[in-house]
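Q: Just below sit the structures, each encoded as structure tokens.
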Structure I
Amino acid sequence: MTESPTALAGQSADVQHLQSRIVWVLVAAQVVGGLGIGATVSVGALLAAEVSGADAWSGMASTMSTLGAAVLALPLARYARARGRRVALATGSALAAASAVLLIVAAALPSFPLLLLAFALAGAGTATNLQARFAASDLASPRHRGRDLSLVVWSTTIGSVLGPNLIEPGEAVGRMLGLPALTGPFLFALAAQIVTVLVYAVLLRPDPLLTARAALGATTGERPRLGFATLRATPLARFAVGAVALSHATMVAIMAMTPVHLHGHGASLAVVGLTISLHIAGMFSLSPVFGWLSDRVGRLPVLLGGQGLLLASLVLAWLASESHAAVTVSLVLLGFGWSASTIAGSALLVDSVPVTDRPGVQGVSDLLMNIAGAAGGALSGPVLTMLGYSGLGATTMVLVGVVVLWAVLRAPLHRRR
């Protein structure tokens, strides 16, 4: 059983004040850390092509980063379970800082295998950002859990938007220091992650997860279940994890192929850039709204609403793939649907398991989310080649159908809970 509303969530004024401060510390860390990730992502593909000597390898930057985030999700979650959120989040940010140094070294040698390892290590930044949203829920009242979680997700927007704009000043600083071409932005990434480490290490006190355990009478002698064991024992947690992973796969599959489709149909790079920018805005801009709705209306209705938005996006991609305007609207709806599904699904996962088991199952959720995203991106290329963009939109509807059918089958049990 999860905590009752009167145990932790009936919450004294002191706990509410602590929770508010923790949320804003996490938001600050996400903003600064996001700057570093945005700067890395913006030049990653270019650097991979430069060091490898072939444009065909440029996609390995995002692929290795995604796989790195998946691989590191469980170790960071287990570290959080053992030592608390503060130590785990600071460690993840430190690994992301180390990746920036390794990326510069790999470019200077140059060594493509070392570069791939550095990109994989850079996935620690993504894994840490994902874990931070759950840290916002450790002390949150169930009535405000979706809101607090969504504020941390929303703060990612700032780094995602500003980070790519650091390419030019980063390159200028890099030239002054005699660094290899394209590595200057990693100096900003390094500085941003070091600041993030300090924010977590100094300001995230007392630790939200350890405080929540203490408030609920959890003892250090308890042996919490591992993430996969929790999923086997908790059907509602299985549904939440599956819904988030499938929604992420849907989003990545369409997003990854949209620039290829638009460019192949005569869209300028400006149109492609605007479409992706609007999509990213859709992913994060309304996160607080969906978080508030999940608290007021319920997790399952908001999650199903997210699936409806995803379906609307896919229908547009299917029926109006030749229209640049329609594809842009489709990508915005895709971002909204991902946001609603991820926020509501994450809050539902926290609701479904006790505090002692949360870090493990949250790590599994992030692991499966990243694997699903990588699979969606990898499979979308062959589907686009065989069936076109319209076929990709129609095929991806299957993933939405699985989530909706699963939710319908779970609805009676969810109402009883």
Structure II
Amino acid sequence: MGWITPLGLDIESVWQRILRGESGVEPTFRFDASTFPTRFSAQVKGYDWRKYVRDPHLHGQVGDHAAYALGAAAQAWQSSGLEGFAGLDRERMGIYLGGGEGVPDFEHYVAANLGGWNAQTRRIDAAAWAAVAKGCMNVAREVGQEPNMPVTHLALEFGAMGPTHNCLTACAASTQAIGEATEILREGDADVMITGGTHTMIHPLGVTGFNRLTALSTRNDDCQHAARPFDRHRDGFVMGEGAGMIILETLDHARARGANILAEVVGYGSSADAFRITDIPEDGHGARASMQQALADAGLTPADIDYISAHGTGTKENDSTETGAVKSVLGERSRQVPMSSVKSMLGHLIAAAGAVELITCVLAIRDQMLPPTMNLSDPDPACDMDYVPNAARQAPCHVCLSNSFGFGGQNDTIIIKRFA
């Protein structure tokens, strides 16, 4: 597994920073946000994708989300030991990502079209458009920003010739990708799947959209404490960016090459609750259904769950609804099962969030340490579970449930457990 995050660029140092409760949130430097309602975000720093690939020239123009994917996947590939495995059949190695749009396609598209817009005729003036486009658009780079391009770049870098897919189901995308990659392995259509998610929306159009939805925190005077899931004074999520990648294998394939198995995916659930485009129904029936399906798929009961990685965005609607849904699934166990949100430190990585959060579950199982929910000083009365507030906790952890819920009604849940 590997990741590129606002807290760093490698597994171990980022994990230690998470356990210390450090924040990756700071004033936005990706663009001039001085006139925006939200002027801060959780941004990747000091990253150069060229250091992670065999030959940068092979990849040509690389958009931001593909760049993050390459670095995270390179870490996963290196730690997997697959490169030296003579029995690897690359026609049975696939890719499934939750990937999104990058920066230049939005900014250049908007600049070119606004530059060519004639308000009187209400049409795009071709000559004016061409003049603006010539100065700001790079066609090759635009192609590099297509949502499926991270899949293409990974296939090129690692020689994958099996099933290749991309989904863009908002904040649930990478959890869906991992779950469906698991299904591909179960069906016998591949032996190995490189899977996860990558995304950035830290650009003017992305921030404008979420500000207009009133989904982002506007705590500009105290941005380090702006991400506060489950707190009474939460006022929205903090935008993050990055990538998380894992390599899944069938058990037979992993054992045949003596792989170091980090965890086992045992359950996947997916549901839809298209209540409103941006809201989830207050009764949380979609979230409840995805968790119940994952438990059934794993052959587990609520008594088996040791820890829940919450979607935990820090919006008023999500946190209370997710809490209610979890309580309805766990029943009497809900007061005993810890649940936390690493978005309080990493921000919300949108399509990449689920994959990064699943990696924290693997690390929680490895180290028997639960990551905290930071900035939880005054819990919302409607949020009355154990959220591991403000400090990591040593605790028995063998089975983890990870939730991701996306705009448009997509709900996905994955359960992993210690491999024995």
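Derivation of every value follows stated rules applied to the coordinates shown; laboratory data play no part. This structure is a prediction, so every number in the text was calculated from the model and none was measured. Cβ atoms are built from the backbone, for glycine too; each structure is taken alone.
Q: To which of I, II does the computed value 5.4 (distance in nm of label points 7 Å out along Cα→Cβ at positions 127 and 183) belong?
A: II
Q: Out of I, II, which one gives -28000 for helix-only ellipticity at 222 nm (-39500 (n - 2.57) for each DSSP H run of 4 or more, over all residues; to 500) as computed from the coordinates?
A: Numbers: I: -28000; II: -10500.
The read-out comes from structure I.
Q: Tell me which of I, II gives 22.6 when you compute mean count of other Cβ atoms within 10 Å over residues 63-70.
A: I
Q: When you work out distance in nm of label points 7 Å out along Cα→Cβ at positions 71 and 279 for each of the structures I, II, which one comes out largest?
A: Result for distance in nm of label points 7 Å out along Cα→Cβ at positions 71 and 279 over I, II: largest is II.
Q: Can you rank I, II by mean projected area of the Cα convex hull in nm², for residues 191-286 alone and just name the one with the largest value? Walk me through the numbers before you get to the answer.
A: Values: I: 10.8; II: 9.6.
The maximum falls on structure I.
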